[in-house]
Every structure is written in structure tokens, then in C-alpha cells.
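Participant: Take a look at these structures.
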Structure I
Amino acid sequence: MNRYILIASVFFLLCNFSYSQNKESLVHDNYKRTWITHLPKNYTKTKSYPLVIALHGGGGTAKQLMTNTRKRFNKLANKENFIVVYPQGIKKSWNDNSTRDTNGYARKENIDDVGFIEKMIAQIESHYNIKSNAIFACGISNGGLMSQTLAFELPEKIKAIGMVASNFGEDEINEIKSISPFSILFIHGTEDPIFPYEEGEINVFKKTRGKVLGIDKSIAFMVNLNGNYSKPNVYKIENTIVNDDCKSEHLKFPNPKHPSLKIELIKIKNGGHTWPGAKEQRIIKRLVGKTTQDFYACDKLWAFFKSSLN
């Protein structure tokens, strides 16, 4: 009898796992596009849920982003009741702007990633109960730039974005004709060797990948767009892990007239081109720099997204 109970328990766990985490797909522009969907453990069709879109960096994968960040978004989703999806870029790249450079495959082939994400959101909304005013996008590096593009081109869908180890592309800013206000959180290391904290060129393996505004000018653009104050309130983040050689502070730019329009920056002194709280890739540490372990970027991103609903 105990044997049958054990088999039934294992079967239940396997079924529950497959229900909470699914690999899904659709066809867009003759490409099969895929993503991983994680549903909160107590998901029910009788409730509606926020949606977080987490975008991998160039050369990465959806699964790598999920696992390298210690599945922190999934754990938060279970606790806070939201849905998180990890889309996969064609040949590990995103077409955040086809004119910026053609080193990435998606930009070279002018892949319609905005159209894919828009169609993905529609399919998710048809399968699950999503809060239409609570759809968020975030990503690292190329994925961060893709989040910027989504905010610009899908303003009716994307409520707020988070850019990790990335800031605004110069081409995207110069080309934009009009844009609706939105909330944004930047998380950036001052010693990022790939995406400069200051204005300059993206540099990957000694090849330039287009210009970025840097953090200060990116925030100035958003201050002008949203009407926030240019002087921030500054909050220290506790330096709990001393040996990571990083210290961080959280800057918040108030907007008394429209408090739901938020502009925030987590500045990581000595931080590199990394996702805070993620597994440190020791082999490539010399290429990307240091990873702070004082906080989880996923936690800060979700807290920011959640606050933008208030």
C-alpha cells in the first residue's frame, strides 16, 4: 500500500510541476518562437495576475536567465502571486534596434521581436487570467535594451520596465517621435566593462555595438518625459556581503503630481556587467566584472513593479 501511495505522490508532484512551469510557443514571421512560463503554485483561473517578462542578454538563453538568477523570480511568483515568462531570442539575441549595429543576428536579420512579444502577450492572455494594467518587462544587457524598445513601441501593454546592466541606446532615443510616460528602474554597476555607466560605446570582445546615453542622460530623458524631480532621495542598501567588493545605493526621483510614474536607480559601486544576486560566473569574471550579493535584482525589480501599481 505504501508503495502505491509513494507512486501517486510522485505522479502528483510531476503533474503539479508541469502545470506550474511550461515551455510554450507560437509561430511569428515563419519562426517558431518559444518561452518558459512559470505560474504561481496556487494559480487559479478565478483570479487575475500581473505578468513579468524577463529577457535574457545577448548570447544567453531563457533557461540560463532563469537558473543563473537562482530561479528567484519563480520563488517570488509563488509567494507574491504573479506570472513570469522567459522568452527566447532567435540565435540568443534580440532586435532592440536594427539600425544600432548588425553584429547580433536578430538585428542583422531585422527579426520582429516586438511583434513576437506582442503576440506572446496575447496568447498568454488567452490562456491565463492576466491583469491588463500590470504587464512588466525587464532584462539584462541586450535584454535590457529590448525592454526599452517594448516600452517605446508597446505603451498600451507595458506598464513599467527594469534595465539591468544596460541604459538607453542613443539611436533609439534619436529615432523616437513620441512616447508615452512609463516607470523605469535602472540597476547598473559603475565598473561595467560592456555597457558603460557613463555615456559611450557598448563594447563586446573589443567590438563596439553602438552608443548608449549612460545612466545620467538616460535618467534626464525620463525626468523630462515623466515630470519627476531631477534631485533624488538616496537610500543606502545594507552591505551584507563585504567580500563581493561592492556597495550599493537606491536613488528615487519623486513625482508628487503623478506618484505612480516612478524613476529609480540602484547604483552598484564597483559592480560589473552582472545581475545582482545571481550565481557568479568565476570563469568569465574578468570579462564582466563583479557581482554584488548584497541583494537580489529580482526582488528589487518585483518590488518596483508592484509599487508602480499604487
Structure II
Amino acid sequence: MKILVTGGAGFIASHVVDRYIEAGHEVSVIDDLSTGRRSNVNPRAVFYQMDIRSPEIGEVIAKEKPEVINHHAAQMNIRCSMEDPIFDAEVNILGSLNLLKAAIQNSIRRFIYSSAGGAVYGEPVYLPCDESHPVQPICPHGASKHSIEHYLDLFHANYGLEYIVLRYPNVYGPRQNPNGTGGVVAIFTGQMLRNQPVTIFGDGKQERDFVYVHDCAEANLLALDSRKPTAIYNLGTGHGTSINDIFNCLKEFIGYRGGPIHGPAKVGEIRRIYLNAERARRELGWGCQTSLEQGLQQTVMYFKEREFA
């Protein structure tokens, strides 16, 4: 199968590309390298350096003729979305619509979209959140990511485009940016390996659903063969882990001797969120195969050997 992956030089999507190629698929990648790395791109993939807002997107799709588009390219930082919601919307909404328009013009069969399960639900009414939970985002990032889910439904109703939405939890693992714009696991790991102070914003009791990146990549592979023409799936473990617990686990694995510094809580961030992935288990056959301890150890090993050797 021919697949086009946007954001394929980035953290999560580069692992998705690897998994697709490993499974025998033919992959092309679009990425503007604003946050991704060219070195992350699988050498067997065809690479185009391009912004998803570019009018030339359609030309690339017409040339590559993919059956499926897997859309990961996005403005992903919640704090950046609070500071500049217009830029967040330009990339996440207008960029995605540019891609969807080109998909229809080129008769793409299926569109796989990475949404933000950690942000679209807002402060949970109940936990763990399933796909029927009210969608009440409290940050522009959650609002922009969720808006495309509505557009996908519209494009399916009017043009027959099949789509699968994967609502991600807090994904962590190798290739995540440790320099202040990635997730907490990568940031803490980088700071500890440099023997720098580690800042926890708030009291550290806030909880997130942490899933290893290889497990998320597997969900993207399974989404290719879903028999449903449209579906939305949470990915997650079904339980929360506190930021304090993440700090303590990494401290033990790395041998870090310092304690955390606590800064003010960040506006727009949810207190507790974790996701019910029963639908993905039942319909896709997906489940987390990597324990938090295993995933953190593998992540630390990667950063020791590749980023801070």
C-alpha cells in the first residue's frame, strides 16, 4: 500500500513511518522540519520538505498517488497555543483543510488523523474518558485539533472519504525533543542527564496517561485495516501517572541526585486526564504492550546512547 505521512520527520510520526515500512508499505513523507529532524526520516521513505499550508501539497499527492494519508503534522505545544492561538489555528486547522482538500481532489481512500486525547476532553467529567465523554477543551490546541474531527465527518458525508481518528494520550519515547518543547519525559531526561535543575510546574500531583511511542505506531498500522469507514479511537492505559512519579522513576533510572524545583502551574493545562481505550482494543485489536517502567528505561537508554553520548 502507498501511504503519505505528514510530520514524518517528527517524534511520533517517524516511528509510524518506520512501522509502515517494516510492514512492507511504500511511504512518502511531508515535513517542514520546523520541529522534526531530517535524520529521523526512514531512508526508505521518499521525503518532501514542505509546510502543510503550502498550495503545492496537491502536486506532491498527485505525484505519489497514495491510497492513505496519515496526518501528524501539527502545532503540538499547548503553551504555545495559549500564547499564539492564531498560529495554532493556521497550522492545525487551515493546514489540515489544505491537506483534506488535496485528498479529495486526488481520490484518497482513507485519512488517518492524530488527535489530542489529552487536550480535547478538557477537565474530565469522569475518568477514564471514553470516546463519548463531552468534548470541552480548555486550550486552543485542544480546540484546533478537535475541529478537524468535525471536518472529517463533513468530508465523509459529502465526498465519501474514510477516516480514522486516533486520540493520543501523553506519548513518550525515543526521538522526543528534550530541549523544552517536547513532553515531560524527554525534558526531565535531558535535564537529569545534563545534571541540570528540573522544574515541575505546579505541585506535580497532576496526572497524565503515558503511552510508549512504539505502541502508538502500532495503532496507526492497525488503523489501515479497520473495517469501519469512520471511527474515533482513544489510545491509552486507562490510568493516570503523576508528574511526581515520572520524576522519581527517571531519577532512579538515571541516578540523578537532585530534587525537583516547583514552579507555578501553567494556564490551560488539565489537572487529571487518562483515557479508556476499550473501543480500540475491541475493534482494532490494539493494546499497550510496553509497561511504563520498560518504556522509561528504553527512553533513558536512547538518550544516553544517541542524544547525550
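Rule-based calculations on the coordinates, nothing more; no lab input. Quick caveat, the model's predicted, so the values are computed rather than measured. Cβ atoms are built from the backbone, for glycine too; each structure is taken alone.
Participant: Of structures I, II, which gives 3.3 when distance in nm of label points 7 Å out along Cα→Cβ at positions 140 and 276 is computed from the coordinates?
Facilitator: Only structure II yields this read-out.
Participant: Tell me which of I, II gives 1.8 when you compute distance in nm of label points 7 Å out along Cα→Cβ at positions 76 and 108.
Facilitator: Of the structures listed, the value fits II.
Participant: Ranked by FRET efficiency 1/(1 + (r/R0)^6) of positions 100 and 196 (r between Cβ atoms, R0 = 41 Å, to 0.05), which of I, II sits at the highest value?
Facilitator: Going through I, II one by one, FRET efficiency 1/(1 + (r/R0)^6) of positions 100 and 196 (r between Cβ atoms, R0 = 41 Å, to 0.05) peaks for structure I.
Participant: Rank structures I, II by relative contact order in percent (Cα under 8 Å, 6 or more apart) and report only the one at the top, that is, the highest.
Facilitator: Once relative contact order in percent (Cα under 8 Å, 6 or more apart) is tallied for I, II, the winner is II.
Participant: Sticking with this one: Which of the displayed structures (I, II) returns the greatest value of FRET efficiency 1/(1 + (r/R0)^6) of positions 52 and 132 (r between Cβ atoms, R0 = 25 Å, to 0.05) on calculation?
Facilitator: Across I, II, FRET efficiency 1/(1 + (r/R0)^6) of positions 52 and 132 (r between Cβ atoms, R0 = 25 Å, to 0.05) peaks for I.
Participant: Let me ask another. To test your reading of the models, identify which of I, II gives 0.05 for FRET efficiency 1/(1 + (r/R0)^6) of positions 44 and 260 (r between Cβ atoms, R0 = 25 Å, to 0.05) when calculated.
Facilitator: The structure behind it is II.
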